[in-house]
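Alright, structures below, take your time with them.
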Structure 1
Amino acid sequence: MSAVDVPEQESWFHRNQQRIAPWLFLAPGLLFFMVYVIIPVFQSFNLSLYEWDGLGAAEYVGFRNYEDLYWEWADRDAFYISLKNNLIWLLLYLAAIPAGLFIALFLNQTVWGIRLYKSLFFFPFVISQVVVGLVFTWFYDPTFGLLNEFLGFFGLGRLNVLGDERFVTYGIIFAGLWPQTAYCMILYLTGLNAVDPEQIEAGRLDGAKGARMLWHIILPQLRPATFIAFVVTIIGALRSFDLISIMTQGGPFGSSRVLAYYMFEVALSEYGFRMGYGAAIAVILFLIMLCFIAYFLWSMYREERGH
């Protein structure tokens, strides 16, 4: 056989390019995720082991910042109030998911003026949280707010929502539900576009309609959208900051604080630049988020293996 007939050896890259190509496309995103998410997480945990004011030398104190959160009287009440408010945010914020689902089901119908309805429901998603906070601050105003005008129309007394420790957290959560419901609605509208019409027709032939059609045919196909809605809503509830900063600054008397705002207060505000203490709060908040997200990931993994 002559030298011309010898087949040319393929390079390693050509033999494995189908396996390499996806990683090459993912590489920029993975690099940014590593630099801006993973590394800062470890840096925050490392910083939480130090006492540092942001300017001078850092002093290693071990887990003292975490102990102060649980045992020091001056800090414990503020931390527990923030943690309790975060749990309230978490429970009530999940109402955005079913609300977004039912709005999406309505907007998925072919009715007159549906484009106008979609624009109205989509509007809260595109405006800034700062604008949402200002709008609801005016809405709750005890002197000229629409809420008290409405209560006065029915002969009820005026209500200072943002000035009353009993109502302030619920008032801010209600303001946050407005744009969050719009976000969940968009997720479900996208998911409804991927619902298999053949399964719906088969369900109709079997007599399924209304709630049975929704529960047995449509919702199983919306699991990916539901998973994303749960994760995004939980993260949004636990890292709530901007609405509290705009509407109450943690007041009255610290009753509307959440962990994210309390972290800002102790680390970056006039209360004292305790960077290590703020990092300890951030680590606890991250671990709470991680528990919820890991649970949903494990649940979806088990469902996929079951199928």
Structure 2
Amino acid sequence: MSTNPKLEAPATAPLPEGLVEPGSKVSSATFIAFTEGPAADADGNVYFSDIINNRIMKLAADGKLSVFRADSGRTNGNMFDSEGRLVSCEGSEMGQGGRRRIVRTDMKTGKITVLTERYEGKRYNSPNDLAIDSQGRIYFTDPCYGDRSIMEMDIEGVYRIDTSGRVSRVLEQPAIQRPNGIAITPDDKRLYLVDSNPNPGGNRKIWAFDIERDGRLTNQKMIYDFAPGRGGDGMRLDVQGNLWIAAGISLVRREGETTDNPPGVYVITPSARLLGRIPVPEDLITNLTFAGPDKKTLYITAGKSLYRIKVNVSGWSIFP
């Protein structure tokens, strides 16, 4: 595994040069509760999770805010597939009612299909985030962030759902510790994974894996290390291949964590060079997505709010 440079002076890191409009600042798009998992459809509508209130919200392209799903099963990560269906990770964080499964919603009919809710007879821990390749295979992370007393799975891992419906565990401990954000390159050749373990000495790393033709992950390589501060959470890619990672915190929450990484969106090249940080005025940054007709509006879920900022590079999406 390779090493990488430490984050140097992230508090004063400039905006990613050439990727963000000069003078542009993050502004609040709307106010909610504890936001996560934003996903944009082809029309520019943004769907995002409010985990505390157990619902999925919709911010329409015209700015209208509404409740898309009142009982979300503690949904965390969301993503649209190439057919415009919403795939969601129903988790187990922040209260009762977590269904701990992966579901897909037909946005035309409203029909919800359960894609997987058990592996080898055991319910998942707390499905967190997902990525979909061009073949339609779904990779999702299953960390243990929720109520450990109800956990049946004795391991935290990454799973792949094939188009046939077959589910395979493709990563597990100890190769990774606590999987979170996940992304796949447009050519389906590389998968990036956020390994975010908040415990003392835990991984706060960004890993890269080669994706074999059969969907297996090989050649594990470290791209970036956020330790000892809070590591990454959600992650997306732009069309240039850069990683946009929600990371950092302004207040220490537990032993072994520092404020070395201020909250914001960190933009890092595939070769591990920090291009800069987009500061976000919240304590806890969770996730992000690109939206709009040119996919140059970045929406960021952070604490109680949904933020947005115009950028100069398009985000990568599996739909046109």
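Matching task: 4.1 is the computed value of distance in nm of label points 7 Å out along Cα→Cβ at positions 33 and 185. Pick the structure from 1, 2. It would help to have the intermediate numbers written out before the result.
Numbers: 1: 3.1; 2: 4.1.
Structure 2 accounts for this read-out.
Who wins on relative contact order in percent (Cα under 8 Å, 6 or more apart) among 1, 2, i.e. which is largest?
Values: 1: 26; 2: 19.
Largest one: structure 1.
Mean count of other Cβ atoms within 10 Å over residues 41-48 was computed and gave 15.5; which structure, 1, 2, did it come from?
On the way: 1: 15.5; 2: 19.1.
Going label by label, the one that fits is 1.
Tell me which of 1, 2 gives -21500 when you compute helix-only ellipticity at 222 nm (-39500 (n - 2.57) for each DSSP H run of 4 or more, over all residues; to 500).
Details: 1: -21500; 2: 0.
It traces back to 1.
The value 5, 18, 25, 22, 16, 8, 3, 2, 1, 0, 0 for P(r) over Cα pairs in 10 Å bins from 0, in percent was derived from one model only; which of 1, 2 is it?
Values: 1: 5, 18, 25, 22, 16, 8, 3, 2, 1, 0, 0; 2: 6, 30, 39, 22, 3, 0.
For P(r) over Cα pairs in 10 Å bins from 0, in percent, the value 5, 18, 25, 22, 16, 8, 3, 2, 1, 0, 0 is produced by structure 1.
Every read-out reported here was derived from the displayed coordinates using simple, explicitly stated rules and does not represent laboratory data. Note that the coordinates shown come from a computational prediction; the quantities given were computed from them, not determined experimentally. Cβ atoms are built from the backbone, for glycine too; each structure is taken alone.
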